[in-house]
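Undergrad: Presented below are the structures under discussion, each in the form of structure tokens.
Values in this text are rule-based calculations from the coordinates and carry no lab data. Computed from a prediction, not measured in an experiment: that's the story for all the values here. Cβ atoms are built from the backbone, for glycine too; each structure is taken alone.
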Structure I
Amino acid sequence: MSAENTTAMSRTEIFANIRRGLNRSENDSQRQQTVENRLAARADNLIPQRAQLPFAEQVDLFKAMATEAVAELIELNSIDQVPQACADWLSRHSLKQLISASNKELTALDWSPLEQQQIIRTERVAQAGDIASLTLSFAGIAETGTLMLHSSEQSPTTLNFLPDNHLVVLHRSSIVGAYEEAWKKLRETFGNAMPRTVNMITGPSRSADIEQKLQMGAHGPKKLIILLIND
């Protein structure tokens, strides 16, 4: 008998002994139904008190937590101001390239401000060596100042992690208090056809693993710029 078969048999025997000890059988349909009902209910976990706030205070908390996490916050009155804000930020940092998601909300904008600054905007998958990217955020989570982003054909996950600078559009109306609310919002939007990837991003990437020295951009962008649309 191979070592693999021996391991599988041992595992089966261990689980069988546990079931006998708990007085449970493998075909306990009532127990299985209880588990399925609990999963279907998707009950909330314990939600921190600081996230249970009126909406205006949730927005203020999100901004405070995002800033504390070293994210840069740029507030705009309309999404139409995004191209100019991108052009201004990139020019201020002497950057001439922007790799963008191709969501309709972005492609419908007038990107002439970038052309005036001789900044090249390209819609494609991000690659190693790209300088800056632009994506949309699905939600902002107030309790930690976290962005929730999901992958799609128009917004591949590489845009979130490969470029050194990540510019993210977040609508004020998309801010929620707790993580549970963000997940509920995602399920309500997509149902059972959930996105392939969901990313939680809190500030730029960092690590202090090497000699306990904080290093920005260790596993992703060095800078996170949130374009908050006050809709």
Structure II
Amino acid sequence: MRVLVVEDEHRMALHVARALEEDSFAVDVAYDGEQGLAYALAHDYDAIVLDLMLPKLDGMAVCRRLRDAGKRVPVLMLSARDLVEDRVGGLNAGADDYLVKPFAMQELMARLRALMRRQADDPRSTLKVADLELDPLTRRARRGTRQIILTAKEFAVLEYLMRRPSIVHTRTMIAEHVWNFVFDHASNVVDVYIKHLRDKIDDKQDQVRPSFIRSVRGAGYVLSDPNEDQA
């Protein structure tokens, strides 16, 4: 999942970004409202952490312009101002949630995941395709009764694909949601992680049923129910 953090306090921005990256998110950081708005309009983020008090363009203005542009991305607004009118103003501007500083990082993570679950077509926390299950809350994956041990990036790639099953995703689409702007698009790292996931997910004894993650020649990858593909 890819998140944009818009926060002018560099220490706070880096603290939030580091915590999100440790929880498998790809993170981009903007330090003023204009830069944050430009990033948000140019890229598809799964969520935005948006400070209220920003230079050049404040958080409320950023949020309003995003909504006016038709961007429905979940927005978690941050502010040291905890008056009722401030919270109401942020929500009325288009924010989905409002968190008062200082806050516990665990609460920020929980609120972000709740917003993304609410945004998804299927609001349940557990993602499921056939007998493959992924729980973003507990960070656990299993195939039937078999638990699958994944690294943070493997989990992030699988979560991205399972939130959008039966849809072909290009390598660029996967990379932009799991890595960030520093990703080298000439690299074959996406293919490497797909191979790792296939090795861990697929039943090595079953030589007939296709993989959960199929290659689409000249396009990218798609995750779907192997039973349906075989039918």
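Undergrad: Kindly point out which one of I, II the value 3.1 was derived from, the read-out being distance in nm of label points 7 Å out along Cα→Cβ at positions 147 and 179.
TA: Only one of I, II returns 3.1 for distance in nm of label points 7 Å out along Cα→Cβ at positions 147 and 179, namely II.
Undergrad: Here's something else I'd like to know. From which structure (I, II) was relative contact order in percent (Cα under 8 Å, 6 or more apart) calculated, if the value obtained is 23?
TA: I
Undergrad: Quick check: 2.8 is what I get for distance in nm of label points 7 Å out along Cα→Cβ at positions 59 and 91, calculated from one of I, II. Which structure matches?
TA: Source structure for this number: I.
Undergrad: With mean count of other Cβ atoms within 10 Å over residues 51-58 as the yardstick, tell me which of I, II scores highest.
TA: Once mean count of other Cβ atoms within 10 Å over residues 51-58 is worked out for each structure, II has the highest.
Undergrad: Further, regarding this structure: With semi-axes √(5λ) of the Cα gyration tensor in Å coming out at 42, 23, 18, pick the structure among I, II it was computed from.
TA: Computing semi-axes √(5λ) of the Cα gyration tensor in Å on every structure in I, II gives 42, 23, 18 only for I.
Undergrad: Additional query: Out of I, II, which structure matches 0.95 when FRET efficiency 1/(1 + (r/R0)^6) of positions 43 and 75 (r between Cβ atoms, R0 = 25 Å, to 0.05) is calculated?
TA: II
Undergrad: Quick one: Kirkwood radius over Cα pairs in Å, for residues 83-194 alone came out at 16.4 when computed from one of I, II, so which one is it?
TA: The read-out was computed on structure II.
Undergrad: Okay, next question. Here mean count of other Cβ atoms within 10 Å over residues 163-170 has been calculated and equals 23.4, so which of I, II was it run on?
TA: Computing mean count of other Cβ atoms within 10 Å over residues 163-170 on every structure in I, II gives 23.4 only for I.
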